[in-house]
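These are the structures, in structure tokens.
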Structure I
Amino acid sequence: MHGQVLVDDYGWLRDRESAEVMAYLEAENAYTSTVMEPTKELQEALYREMLGRIREDDSSPPSRDGDFHYYARTEEGKAYPIHCRKRGSLDSEEEILLDVNALAESHDYFELGNLAVSNTHRYLAYSFDTDGDEKFRLVIRDLDSGDLLADRIEDVYYSLAWAADDRTLFYTTLDAAHRPYRVHRHRLGDDANADAVVFEEADERFFVDVGLTRSRAYLVLSVASSVTSEVHILEADDPEGSFRCFAERRPDVEYDIGHRGDRFYVHTNLEAKNFRVMETSLDATAMEDWTELIPHRSEVTVEWIDPFADRMVLGEREGGLLHLRLRSFDGDPDYRVKLPESVYALWAGSNPEFDSDRYRFGYSSLVTPSTVFDYRVSERRLEVAKREEVVGGYDPNFYETRRLMASAPDGVEVPVSIVHRRDLALDGTNPCLLGAYGAYGVTVDPVFSSLHLTLLDRGFVCAIAHVRGGALMGESWHDDGKMLAKSNTFTDFIAAAELLVDDGYTSPKRLAIRGGSAGGLLLGAAVNLRPDLFAVVLASVPFVDVVNTMLDETIPLTVIEYEEWGDPADKELFEAMLSYSPYDNVRETDYPAMLVTAGLNDPRVQYWEPAKWVAKLRALKSDDNPLLLKIDLSAGHGGPSGRYAYLRERAFEYAFLLLRLGAERRDRTGSA
């Protein structure tokens, strides 16, 4: 393609049908088990410690939808949630909609894809995956009788949407590249093989998705690439009708919509880098018909809008923090909801009712357990609907969190969120776990995890580097960490690590780094650049074979990735990718200790990427630090399923971490 041929000595590992390849992967797992055998007791202790902080019998706060209250609960000893509802009062008898434990009983892996209740609350559509490849089976339950209908639909993707008639369901399916490209219409009782295709997207850069406006008046068919989007709409009470294009796509213009009464509201970056809000009438929806409602602001990114009957809720990011802004439709001034901390994370919660005085959202910080807040709009008052309980007691005052700023080589200040015990001495001897992601404009906000207490109470500093490639500081933050600017992501991360060392939080001999998927690419590139700066690497399903993957359009999702990493047909972009691709830049030097995980059925990062990376590292590295590959032969991108399997996986990682760095648990007086 470029007059260059990449020699790939480990390309043979791509053949998953080969007995030799499977034997190789099983040998890697056996080696990992042997190396980790001395930590078996430690793993069990860590697992018990982490499990002991979790309320196993628990329930989400009920979410009201019409005459029903919906919630999910867990039971001790059961790995998956049980989805339930009550009719009328919360004192009513519980109705179990779906016990995921029963569905998962005979499977090594189980993931619930989506579940959607029909308009009259009679039917439940749900999808599930039993091997981690993200191809789901869709089934439908009659909630009046409790019986499953005969309808079965194979190989669907995540999105589901019911029409208003309670008989028609819309869903998406995948093409050969694992791209959701079709939307189908299914009527209950019909043969799924005859379901009409109501939309098909030919451009390989675009995903399709289907849902409902919060008003439930319109079905919304979204078509989006990384930088361009288009919406099609259909009245929900006319399911046999045809979707119409809301506004034709334009290159590099993104938009999504909400509905209320006789107006549509449009969230868009049209001539607005950080997005703005427009409005238009129901029958004039082309871009030239939009009028501005909330203008673009250079210092504020409008991340989302959510119109309700009497107000609009906006998620606005400013100064690296997400704020909730409420805009009334009756002319009252806009205002932001006051929150209890200066550094935090928040996210939209379950708000199924269009006309409600309550807005539910999730909230957390590095020291505040996950909290579900109900904001009472008329009273401008926050209520705690649910706060995660840390069993055994937890005092946030015993821990300290702050945000530091690291100076990147080009002078840009990179935020770094940290948390540690208040009694920690900043003498450079502390173990530290630094994480990051840095791609797709995904922001890793600082949220609490009771699992981190396992490390914090052993004297760890836990940190997040908010590197470019994410969008913590606005849309330009993403642009400055992708395509030809991708190297900023890696140098930002190194600057964050150097800051933690320079300020006495840790030292290179005690610094561990953790990341997954595109965050694994970040780790791989960083250790190639500065292997001396890190002691331990925890890389989960790492995207490390960038060039070979981007050159192969037959691999699932490759073409879609061009708008994030670049099309290798462009020589300049090809050379940029080749300059940082972790697999292609492994060299003869000392590397940190590494634990690398993968999933055999992963459709997002193929298992052979981490397998090839580990093989090349083994051949070239000059140290005797452990290099372990742990590949789950029955799972995909998200690792093992079920909460207990997740905890055991984390206990395994932490055992590797403690094996390399050491650290004993201390009580609150600082004693071991």
Structure II
Amino acid sequence: MTFDRVAIVEAALDASLEQAAAPAARLAPDAPLRDGSSLTARKALELFEDQVTSRQLDVAARELKKENRSFYTIGSAGHENNVVLGAQLRITDPAFLHYRSGAFMMARARQLPGTTPAFDTLLGIVASSEDPIAQGRHKVWGSRPLWVPPQTSTIASHLPKAMGLAFSLARARRLGVAIDLPDDAIVVCSFGDASVNHATALSAINTARYAVRIGLPMPILFLCEDNETGISVPTPEGWIAGTFSQMEHLRYDLADGEIDEVWDTVSEAVRFVRGARRPAFLHLRTVRLWGHAGSDAETSYRSAAEIAAIEARDPLVRNARRLIETGAATAEEIAALLEETRTRVRAAAEEATHRPRLSTTEEVVAPLAPWHSERVAGRAARPVLDPAARRELFDGTLPEEVPGPNARTLAGCLNAAMADELARRPELIVFGEDVGRKGGVYNVTNGLQRRFGVGRVFDTLLDETSILGIAQGAAHIGMLPMPEIQYLAYLHNALDQLRGEAATLQFFSSGQFRNPMVVRVPGLAYQKGFGGHFHNDNSVGALRDIPGLILAVPARGDDAARMLRGAIAAAAEEGRVVVFLEPIALYHEKDLYADGDGGWLTEYPAPPSTLLPGQIGVYAPPDTEPADVMIVSYANGLRLSLQAARRLRENHGISVEVLDLRWLSPLPFEAIREHAAVTGSVLIVDECRRTGGGVADALVADLAEAGIGHRLASIRAVDSFVPLGSAANAVLVGTDQIVASALTAVTGLART
């Protein structure tokens, strides 16, 4: 029992009640704990009850884990003074919470009669499918009625989207987007003293300050719960205060001391953010009891004396003593409250262990990637504008009527499609570095800001993490963001904003929260040797690896316009996260076979013509007989494959069917199988690196497992970064390779 720190802390709390000095008089329920404070005796006792409930949830989690009846032991013990934030903030103030937020949640739920926050927490701890937020997929703090989106990692990766929501509140109102939050709502985001050093945390705080500097509202309260350690690594003394107390455009408040002092400091910080619409950094002193989690052997890095010293700072002991000594409650009342809460939580824990859990694949993945093709198609088919208004939007000449070739390139068609979609959807916003006044590095967003204004088409600072954070935050309140990440290589700097945050939201909230978006990303290679690696990134594997994410990769202008409409409709209807990867080398390409042939120009397809995931492009051979070989590719590979198909037909008499995948995640397996069953010989042309995409691997494996195709082959780029100049040709797939591989696939002999 000597080493059972839970029992030791619990016993110390009980013993402290006997030692507390009785007050001279009892406080009236509505009297303040001290002169000048706004915390009353009644409210202080409520706070303490919520703190005790949180503490007992931690006790129950560890007891259940000992019996192998639960799966989560990261607790809130020692952090219970965050209860003050839960009590003072409204349930219409969105909260993005750290995992030590038990007391915050108990107090917040008190504002909504009929909620059962303790039992709901226990359902999450035992991974029950009746958990009202994650339904057993993870233990998270979250609630749709309480406006707490679930966070799964909380190693600072949630700060950018909290900042993004604060950034978007005023913008949504100006644009007339209906949101379920009052005009003076603020955002709170909590995190630990170790997490605040993470690049994503610093990114969000920097962007919040940047917004103030350029005159934009940013009503966010950054709550740093400082327990002076990150698992086993101590935070240097004075690090948090020294780092954040002197930052321009960021108010700093230290919340420490007695519970009423903490209450008053928090009150002032909340009042400032709500009134000034500016960010504040609230530094809340806490301690961490019982290690990082149940599996953390704290004795391996702390002495017994250090552990005992930390336990002596237990906030529940201090708060109980304060209640008793001020006359807000008697020791007997506190003792009775403790015993009643322990009994209630133990009973709830026992009940939770008997509740059902997820057991089938279908149950687990149900909210991951919702798809109702008819509804998405219907959303895409909605009218854009009446004909006269649409003509006025395009200054009298509709894009499908423009005779010049530049309007019929991939970039030109995308530009027109974005204009049509912005006109159709008032909630759609376009943003990123250089997309506004400049019109994009490749001129793809040219003129959009002029047509739709800086409220809907705007430039951001150079920070991919913040760009994606703004997208998530805006999407949380009903806007439809279409951010641009300037190059595919730059996306890797902020990939966890898609992987760990945006793509997980519907999964871990059981579809109750969503952050639909279409992330436009110029990328891939073949820019005739220009730019080197960062402008010729040919790796999409990190995107294809994200569950539920849709990855669209157009090759031609007409397809790009139709696919963009489908991508936006999928995001709007199903809440999906879509990455729209645009081949830079094809943006302004006009020719297919020879200079001046105009073979890569297309007419602009007027809305509502749409392509949805799974719909592939088919380039059949001139004759009606089955082709000798089927070549499957995408983006630049499609253009190269069409060039190879012509050479195969004219020089070797080989009939070729070329398929454009269009969608790389999910891959259109069914359509490929259908065509491959007729052709037999299949060549996959994957322009990405052998280990950088996984497209060829997946298609060959699927056809092989289905027993389709008597000869399957693939070619892929070399596992190398793309070098500058003509050296790029040595590592990228070329037309000669495609011709040779196709001949081998047909005849079994390598020929040229």
Structure III
Amino acid sequence: MILNPKRHLRAALAALLLAANLAPAALADEGMWAFNNLPRAEIKKRYGFDVTDDWVRRVQSATVRFPNGTGSFVSAEGLVLTNYHIVEDIVGELSTAERDLAKTGFVAHTRDQEIKIPGLALDQLVRIEDVTARVNGAVKAGTGDAEAGAARMAEIGRIEAEAAKSSGLRADVVTLYQGGVYNLYYYKRYTDVRLVFAPEFQAAFFGGDPDNFNFPRYDLDMALVRVYENGAPLKPENYFKWSKKGPQDGELTFVSGSPGTTQRLLTVAHLEYLRDTQLPFTVRLLESRRDSLKKYMAGGEEQTRRGQNELNYAENFIKVFGGELEGLRGKELLARKQGTESALRAYAESSRNRKDYVETWDTIAKARKSLAAYDNRRRLLGGSSLGDSPNTAFNTTLFGYARALVRLADESAKPNAERLPEYTDARRAALEAMLYSEAPIYDDFEQVKLAASLALMRDTLGASDPLIKTVLKGKTPEARAAELISGTKLKDVAYRRELAAGGKKAVEASNDPLIALAREVDAEARQLRRRYEAEVLGVERTAYGKIARALFEKEGTGIYPDATFTPRLSYGAVKGYKENGKTVQPFTYFAGLYGRAAEHGNKFPYNLAPRWAEKKSEVDLKVPFNFVTTNDIIGGNSGSPSFNRDMELLGLIFDGNIQSLVGNFYYDESVNRAISVDSRGMLEALRKVYGATEIADELTRPSAASATSSR
């Protein structure tokens, strides 16, 4: 029986919070650790394993970052393992109404059958440098918070430009500890990536939204791509050997990847802002998108194919943010945070540097309070590189192109260090990959999405708002969306290139309706972004920097920073847990998949993909399918390898359990679990269900390279 997600979440939260209130501040398996600051002594003490510099280098080298998640090299010939849901959009873009890869799955039995993925780039971390002194040194004594924030941003732009030019690598300055530390990350970028294997959507997401964030699970949420360099398969220096033995109960496991965002170091006032303002609006936005997508998909099979990926995204994050919101609305979570904050504040204000900390927490509270007056408007207008949805009120890929072209024309005329970060020379390649994408665009689909987002904007701001009058021009959201989508030429890649090449003169002369709309709203969008960066982000960078220093003074530097979608390492073990008084075993098996389908009459979302039903007699039902570990993960870890001390791949991270939804704010080892596809289950499916023997053989083939990479 599938538990009601809301009721299930309340029970999970209650157990998690009770355990957290009884637990010490930091449990042994907690943390998403930066590769240059790993808790080596704790791992040695806990599991008896020595983390060496060479081991760290090899793990770092074998892990790659997708634009929306993680992957890892798993063969001597450039195969990269990730989740199906990480390449879900790619599968959709490579599909047609006649050849729906999400419905049929895809296997490349030979190299010439592998499909080139346009615009996809994978990043491999090369090294990290600490640039904290240089970033903070750009701020002159006596400078106000807003000016200090601008000075840091300008210096970050200069650092990235210099590093990219001198190294030929991608260079990103990353803010850690909410502004306490700045590190420069160098990445090697791979741009020739080809699809090798993807299962059917139904096999990857068996159980659908009801089972999402729950366990037991029975999902083959995997995909394989191959990296090419100079026209030939890449031979990576390091990769994870495939484990035929698979994970064992109690075994030490590591997870390397790029966790997206956590907010464990935020102040209570900041968390209260998330609870009262930011998260409710985010959930409302996602619910609006979900409802419009379902209405569109009711139109037929082709509409369902086009909309499925975006519906999956909306439903997933409704559950994510809904869980976070429910946790913040409970008394226990904020009470725990208040206790931790009060202790740190008391320590800071009693230190020899007391004057540095006076009013620091109050400064953040004041900045967040002022933000509430205009934040919904700022987020609706979008156009920020600071983590917001770029097209909240203009939810169509085509407006994203229009805004990028308008801003590219403006920003290119400025000195590199004075540009918006996403338009600097160091990030030009990523911008152009987005702008010149050849992904298919469907007018009716874009029109439905845009109409729904315009309606949300009108309902939020009011029909009499000057911005609404400018945007809608007296028309309904549906009529205006139809006018904009039918009238634009931005569907043509050649036209986008022409406008970009023509610069400001061409963009200003364009009468394209979406370009005109982007020009009309850009001044206010920029003004709100500047206000946010000056009054909130700049202020908080200074304040959180002080809090970080207090934390370092009190706890030492052996603490992990919040996740920032940069490469991290977590450690843990294969381990079950208690839920509602019952023991949840750490493994599921192929037998459970077929049993669950039968239990639900093989009806959606518990229906088997046809080939899975056909191949049942050939599958070993005793093979493990999914498993859980105590590894500390968050969104962005999707596609991460789960591996042992010998760098053998044990599994593939694809989800967390329901208790992990409040892991954004803190971690509890007793119930937080990461969910993976078992290495044995993946091999069983490749060989017995998909007949992909060539791929399975490559994954398990002994070679000199694999022997070298495992030493």
(request) State the single structure among I, II, III that was used to calculate distance in nm of label points 7 Å out along Cα→Cβ at positions 335 and 471, giving 2.8. (result) I
(message) Of the structures labelled I, II, III, one was used to calculate semi-axes √(5λ) of the Cα gyration tensor in Å, for residues 207-566 alone, giving 37, 29, 24. Name it.
(response) III
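For mean count of other Cβ atoms within 10 Å over residues 55-62, which structure out of I, II, III has the highest calculated value? Walk me through the numbers on the way to the answer.
On the way: I: 14.6; II: 24.1; III: 18.5.
Top value of mean count of other Cβ atoms within 10 Å over residues 55-62 goes to structure II.
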(message) Of the structures labelled I, II, III, one was used to calculate helix-only ellipticity at 222 nm (-39500 (n - 2.57) for each DSSP H run of 4 or more, over all residues; to 500), giving -12000. Name it.
(response) II
(request) Tell me which of I, II, III gives 5.8 when you compute distance in nm of label points 7 Å out along Cα→Cβ at positions 279 and 535. (result) I
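The numbers here are math on the coordinates, done by the rules we state, and not lab data. What you see is a predicted model, and the numbers here were worked out from it, not measured in a lab. Cβ atoms are built from the backbone, for glycine too; each structure is taken alone.
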